[in-house]
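Quick heads-up: structures coming right below.
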Structure I
Amino acid sequence: MVTTVKTRFRVAGMDCAGCATKIDTAVRRMPGVEDVAVSVAAGTMTVTHQATADLGEVEKKVTGLGYKISPASAHPIELNKNGHRDHGSLHKDEDAIGVADLHGHEVVGAQDAWWQSGKARLTIACAAALAVAYVIGKLAPPFAPYAFTAAMLVGLLPIARRAVMGALAGAPFSIETLMTVAAAGAVLINAAEEAAAVVFLFLVGELLEGVAAGKARASIQSLTSLVPKSALLEKAGGTVEIPAETLAVGDVILVRPGDRVSADGIIISGEGGIDEAPVTGESTPVRKGVNAEVFAGTVNGEAALRVKVTASAADNTIARVVKLVEEAQESKAPTERFIDRFSRYYTPGVVVVAALVAVIPPLVFGGEWHEWIYKGLAILLIGCPCALVISTPAAIAASLSSGARRGLLLKGGAVLENLRTVTAVAFDKTGTLTEGRPKVTDLVDFALSAPDVLTFAAALEKGSSHPLGKAILAQATSDNIDLPPLTDAKAHGGKGISGTVEGKQMFLGSPKAADDRAQLSEEQRDRIKALNEEGKTVSVLIVDGGIAGAIAMRDEPRRDAAKGLMALAKSGIKTVMLTGDNKRTADAIGKQLGIEEVRADLLPADKQRIVCEMQREGLVVAKVGDGINDAPALAAADVGIAMGGGTDVALETADAAALHGRVADVAAMIELSKRTMANIRQNISIALGLKAIFLVTTIVGLTGLWPAILADTGATVLVTLNAMRLLRV
């Protein structure tokens, strides 16, 4: 069986979708290559190829087209017979960004400023040659045509070389080809001065495109700068400063107050507020202590923390986000694929129209050959498809980058495009609409005061790993309660726990178990029943044989859940809860949050079935969940969205992820999709509108070669700048 692998490359020098098309066409035709995905925005190329393919030849081919290329990772990803990774997820990826990529040392051309690039040097040389030709033309007019031709050749020869290489690689109708034909034709009709100026303007346009593309690319790569370059590693009873990229899983690092955390990890000692705004956008610091997870790039606020590293530099949260966004940018949206297909016919069509404009009027109507050839050459330049082809990927890339900076991870342009059509969102409950862990909601003082009930209950639960026990202990910690000592502790399986506190015999357990030990009064039963009807779990405290009080707990809604659901409702989107929890609890949470429909007591297959039923009713369904039991429904939905730090299975199955677990992020994704598609429509209008205007003015004789090239490069820059507006959060 032939082994198929994926190898990822960094490619420098790509400025527009035309560059990507040339590279794609050339590499796709090479032996052993099965698929190619090129992203201008990310500056990457992923090649799916047979293990025996010669990657050296691939690099040589791309270099021959005028681009710089280097491997983006040391290890290719092996694919199974279905073309999928054997072991991949949003959490772990063998092809994650290389360590050196995180600090900008290995990325091709990443260290160069725009004025240090080869294109900048060529543009400056062409400008100098044009200035010299202008001076010669003033001092010795007879030599002006030769001087301007020489100036033109300074800029045109590299362009012509790329045109020839592109043609040999299977892309004969590139922008370089059109430019070469137009400039050479202008010289032949004695318009050398215009030809030189047009070549210079073309180079300026390319340079501007490169700057704009670089800014868009940097928007997501700038996330990597959040990770500090050094870390304080604990060693031999002290600390030693080492490069953060050399940290290994299991190392223990010291994070001082005010320092950025240098790796993903778990706090093993210390407690304090962590500013997660750089990574999650959370506006207020999050208080974290022992066993809490911290992320690379976040800021330690007030106390020294010892952190055990859980992910290498190549696999930390920021590296994964950058890597996944770049992969998503390589995935084309339906609109982008349509425009790509359209441009394959559009560019040859422009060449035919230009030839007809140059030939038909002189042959049929007796027009001036010089005049109509000039107009035909101008139409060649007007017809360059760069602005049209870049209109969609520029907007998609900007949106994916913008979303990632807000914790909205979308796996490609198709997902981004589909989100705007969603008409119903089906939410899981536990861990999605709720926090995923119970909290104390009510302290009931039957015989003792509420503080005493909490104190004795927490004393009984000291050291407990049960979710309800941990909720009681967390509340006691929050209330700064000092716990009295516990003796004779004994667990009663499925019923509760007993022990001696301050010389008193105590029991904490379920209402049924408590009723067996000390009968509940009708009033107490009614109070507990009312709490149960609110979806709360009640534990009853018995002290020396008497009912002393009760504690009610519930997995409470996330802080932003109501706000997020309201945002969806305002957009006319139906909300549904699908949960495996009992109907009583589900109804209580659903009523509190204002969810339109609640379906409870569901198995994973039931959730999938209901999603399919909703689709048959004509709804476009987004499914939001965080657990393994959500995976079938996530896969069946039109758009699957994984919440926060959910399971690897949920994240792998989903089309998108709200990394920071905010319910409001679902509405934010849909809104981002709508803004993106509006931006794409604007871009297409700009690209085609300018071309239509200059096509008419050229034919009637109002504009010539100079405005023609400005129409092309100007439209490309305008489209890119318009797309970059989506980078604003």
Structure II
Amino acid sequence: MTSDVSPQNLAARFQAGLACHQRGQLTEARRVYEEVLEAAPTHFDALHLLGVLALQNNNPAEAAALIGKAIAANPASPLQADAYVNRASALKALKDLDAALACTDQAIVLRPDHAPAHYNRGNILRELGRLSEAIASFHASLQIAGNNAEAFYNLGLCQADLGENAGAVACFQTALELGAPPAEVHSRLAFALRALDLGAEALASFNAVIALRPKDALAYSNRGVVLQDLGRNDEALADYNAALALSPNAAAVYGNRGVLLRLQGKLEAAAADFAEAVKRRPDSAKDHYNLATTLGELKRYADADAAFTRVVELDPQYPFAFGAWLHGRMMLCAWNGYQSNVARLEEMVARGLPVTPTLALIGLSDSLALHSKAAAVWAADKCPPDASLGPIAPQAGDKIRLGYFSADFRQHPVAALSAGLFEAHDRARFEVIAFSTGSGDGDPMHRRLKAAFDRFIDVRGQSDAEIAALARSLKIDIAIDLTGYTGGARTGIFARRAAPVQVSYLGYPGTMGASFIDYMIADRTLVPATAQPFYTEKMAYLTSFQVNDRKREAPAQPFTRAALGLPEAGFVFACFNNPFKITPPVFDAWMRILKAAPGAVLFLTAEGVAAANLKREAAARGIEAARVIIGGKVPTAEYWARLRAADLFLDTFPFGAHSSASDALWAGLPLLTCAGESYAARVAASLLTALGVPELIAADRAAYEARAIALAQDAAQLGALKQRITANRLTTPLFDTSGFTRAIEAAFTEMLRRQRAGLPPDHFTV
């Protein structure tokens, strides 16, 4: 087609096209611009605006080409800076970010006061991940044109990405005042407020989003997260349900609801939700990790192993997954690659990487230095100190108020050991309050413990902040964490300071690596002075660290050996520790012991895959499967019968027997251990020392094997040991509940004396 645009009416015709463009008549505008270009192929404005039209029509490649021609056609045009900015937008849409950035830089060279150039430059830099430079560009844009709502919004996004949430909140609030889209801004504002622990304010912002977008499933899900933060779990669950009603395939919502259900102890339901999330986003390491950890808590170890394996495949650096994966494999006694995997784990921990839950490392390494480093990394990531409740006001009273915090006030090893302590506290000097963060209703031990305390408070449905605030309102003087980093941990309570003095005791075998835990109850065998530098806690040293309930009675043996699955004759080695504590080096030692003790058997506790793997590993070491007898979990009476039927308890390392060690000794069963470096590797040595039979502590692994073989061949020596253990039960500190109670009360009194005198925590001995 031949253009009828003449040189005389070129300008007028272009203005007509521009008017169409401004009215939104884009097709007509394009036709006119093309007519102008037919008459004048290098017309800067027509080329430039035709490129802008292409950009508006979502054709960035054409836009970049046309605007590039315009720039080349008239380098002297006063609109060159505008053209560079628009070409940058086209190149950004094409993901050619470096070229886009070069265009904004050229625009700024031509016009340093060009606000859109600085603004676009900020957006490009943000997409490149150069956030500090992006912030500088947004500031430059706002200095020139300070009423740009989008610039404030995007500046806020950069600050939020950098963790500068207070600045982000200010920017988002200004963007709202200047008319930025309120739903979008309120959503980002809510996240920034939540990051600042301003839960009520974050909730208000999500309320605003939902008022504007009542069908926005993600908004309901996000509000649910904030409600969960605030401890309003029923409302949070209602929001998650509402989100799924609106968007039944929303993987993120299944993930969020699963987290809440897991927190509430509804593990089967939580696992089902995480499984739904995994179905919908199978490449999400986070969803697989949540599924894996929940399956592990359900003791579905084979399923958990498959999920953890997938996490490590998807993201080898996923926080804390590698160690959890190895721990899960140890629960199954799946030892292929053991040495190389442990070496890799230790190397990563030494580098300070967040690769393992602390309890998983304790079962794989005896290095106190590594335990300390892993605990510090875990504490910093999961429960950093939180001063949101402010300082604790000075307090004093006639009685010392002790707050015991646990998820295990039920039939559980910690409860079985400590029940007598709670009952024996001197009520004239101490008020004893339980804060129960776990279940146990209907359990006989739970009922006993409820009666043992002056007050028993069920705080399962409350947030960490609410529980800490409650403890403060009750003027708790000393908060004792009986859970540590084990199942059901609520370390965030202590991160917020529930009491002036905070103590780690019994539930967790190691340092918590947290500045807010002041003391640990220990003894000189458990934590020698040389080990103190590897603990963030100060030691309150007692004669014997482990409390025991003297009221418990090992039932008379109602079972024959045959009923327990044991041969009628022959020496019985036993270990009733959790299968994850059985490492290949320990198992190697046991098999060498069996080879040197003909007719002896080894009695273990395991189930399913773990039991089958142990049998297979024994056969691989030349031991007949019949000589490794494996039983599952049994009722209490049969458990005590097993202990009494055995001849010698063989301890594991690096994670040795703890409550099972005291069970064995209470039943009169000698226990042979090899003390290591770490807390977990020294508990049995502590108990044997307190019971007065230190000769059962081997100096090293070779001595451990030799001593086991010697005892299997010397019935008289073994019988003498059994007699001493039985005689010493009631005459030595280990099972003296009353004496232990007086000792720990003296420790608590000294801790509080120092605190009230303004002295920092320090090591001391009772």
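The numbers here are math on the coordinates, done by the rules we state, and not lab data. Please read these numbers as outputs of a predicted model, since none were measured by experiment. Cβ atoms are built from the backbone, for glycine too; each structure is taken alone.
Quick check: 0.80 is what I get for FRET efficiency 1/(1 + (r/R0)^6) of positions 360 and 448 (r between Cβ atoms, R0 = 41 Å, to 0.05), calculated from one of I, II. Which structure matches? Could you put the intermediate results ahead of the total?
Working: I: 0.00; II: 0.80.
This value belongs to structure II.
As an exercise: helix-only ellipticity at 222 nm (-39500 (n - 2.57) for each DSSP H run of 4 or more, over all residues; to 500), calculated from one structure in I, II, equals -15500. Which structure is it? Numbers along the way, then the final one.
On the way: I: -15500; II: -17500.
Working through the options, I get structure I.
With distance in nm of label points 7 Å out along Cα→Cβ at positions 40 and 704 as the yardstick, tell me which of I, II scores highest. Working shown, then result.
Details: I: 3.0; II: 9.2.
Biggest value here belongs to II.
Using log10 I(q)/I(0) by the Debye sum over Cα atoms at q = 0.13, 0.14, 0.15, 0.21 Å⁻¹, for residues 72-239 alone as the calculated read-out, with -0.68, -0.76, -0.83, -1.22 as its value, let me know the right label among I, II. Mind showing how you got there, number by number?
Working: I: -0.83, -0.90, -0.96, -1.28; II: -0.68, -0.76, -0.83, -1.22.
It must be structure II, since only it matches.
The value 0.20 for FRET efficiency 1/(1 + (r/R0)^6) of positions 296 and 568 (r between Cβ atoms, R0 = 30 Å, to 0.05) was derived from one model only; which of I, II is it?
Values: I: 0.40; II: 0.20.
Source structure for this number: II.
If distance in nm of label points 7 Å out along Cα→Cβ at positions 224 and 536 is computed to be 5.1, which of I, II is the source? It would help to have the intermediate numbers written out before the result.
Numbers: I: 5.1; II: 3.3.
Only structure I yields this read-out.
Give the label, chosen from I, II, of the structure having the highest value of Rg/Rh (Cα atoms, Kirkwood Rh). Present the calculation step by step, with values, prior to reporting the outcome.
Values: I: 1.10; II: 1.12.
Max of Rg/Rh (Cα atoms, Kirkwood Rh): II.
Given 13 as the derived value for relative contact order in percent (Cα under 8 Å, 6 or more apart), which of the supplied structures I, II does it correspond to?
Derived from the structure labelled I.
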